[in-house]
Structure I
Amino acid sequence: MKNNFEKIQLIFSVILFAILSIAFVFLYGKINDNNQKAEEGMAKWSEEAGRRNETNSLNVLLEKVAPSMAILQTHFAKSSDVVPFLDTIEKLAPKVGATAAVDSVIASSDNTGLVVGLKASGSFEAVYKFLTLLENSPYELDFISMDIQKVDKKWEAVFKIQLLSFVP
């Protein structure tokens, strides 16, 4: 009887060992799967955190550069800003004692600039100072032609300038 009891214990132990071994292998596989999923999740999270940091860095950089961008954009005249640009040119003349009027405005055919015909009059000094103000304006101007003549004790100048910093 003792022999039968030992055989039952041995069989029971082997069965229990097999069941626990299968359970161990099954649980070990599940733990590995979960670890792999956790690593993938961490990689995705790390990637998103990096993108978020880059976005924040770009936002900070844009905030720092915004004043410079605003100043830079004032040097370009958009098609919607043509009238203020022309008014600005005409308002430069009284500052130096001259009078100025825009004769013509022509958009160049190749969209490289805006051609403006301009007449100015006053003393020679005033016309010359007006020309200097135009040359030193924040806009990139190209003087296509210029004709200065003395007419009845005052000087008249006809300028044809091209606004190169024109954005159509």
Structure II
Amino acid sequence: MMTRTYKVEEVNRIAEKLKKSAAAFLVDFKGIDVESVTKFRKNLRKLDAEMKVVRNTLAKRALTTGDNKMDALSEDFTGTNAVIFCYSDVGATAKAITDFKGECDKIVIKSGLMDNARLDAKKIEYLSKLPGKDVLRAQLLGTLAAPMSKFVRQLAAVPSSFVRVLNAHKEKQEKGN
């Protein structure tokens, strides 16, 4: 049996994790074996995320305590729930969740919360299809570097064209003699 002090501490822990996280996802994990959940948690740890099984009443209370005025999720806390707290790369965590859903069809993505906005399951799956942070950075750098590399190629084209013209003229001279 949980004591009142334990419940207050648990609400504070959940509220602190919500405050610290960039996003939170709510999933129903009913019927999933322990081995699969353990493997999934290890994958989440690599992405700076964690999964915590929560009691619905305590989670609802944590959503509305302190600075966490995020009661948009409170209606989804029914049944067996786990909250996945994402502390850094939200897209990678969403991708890990949808990949796990593909492996284990018993998990149900209920909703999520990012920047105090509610995300439904479709939005979370869309978020998982977006490129990761490193890929986006590489694309941005490629876009920024493209004009400079094109300019350098154009500058190099003039002397190389001149050299080819001189070489063709030299070959023509040698054939004529």
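Points to keep in mind about this one:
- Comparison of I, II by volume of the Cα convex hull per residue in Å³ - largest value held by: II
- When log10 I(q)/I(0) by the Debye sum over Cα atoms at q = 0.16, 0.25, 0.26 Å⁻¹, for residues 59-122 alone is computed across structures I, II, the figure -0.57, -1.27, -1.33 traces back to II.
- A value of 0.00 for FRET efficiency 1/(1 + (r/R0)^6) of positions 19 and 83 (r between Cβ atoms, R0 = 25 Å, to 0.05), calculated from one of I, II, originates in structure I.
- Origin of the value 26, where relative contact order in percent (Cα under 8 Å, 6 or more apart) was derived from one of I, II: II
- Source structure (of I, II) for distance in nm of label points 7 Å out along Cα→Cβ at positions 27 and 147, computed value 10.2: I
Read-outs: derived from the displayed coordinates by stated rules, not from any lab. If you're wondering where the values come from, they're calculated on a predicted model, not measured in any experiment. Cβ atoms are built from the backbone, for glycine too; each structure is taken alone.
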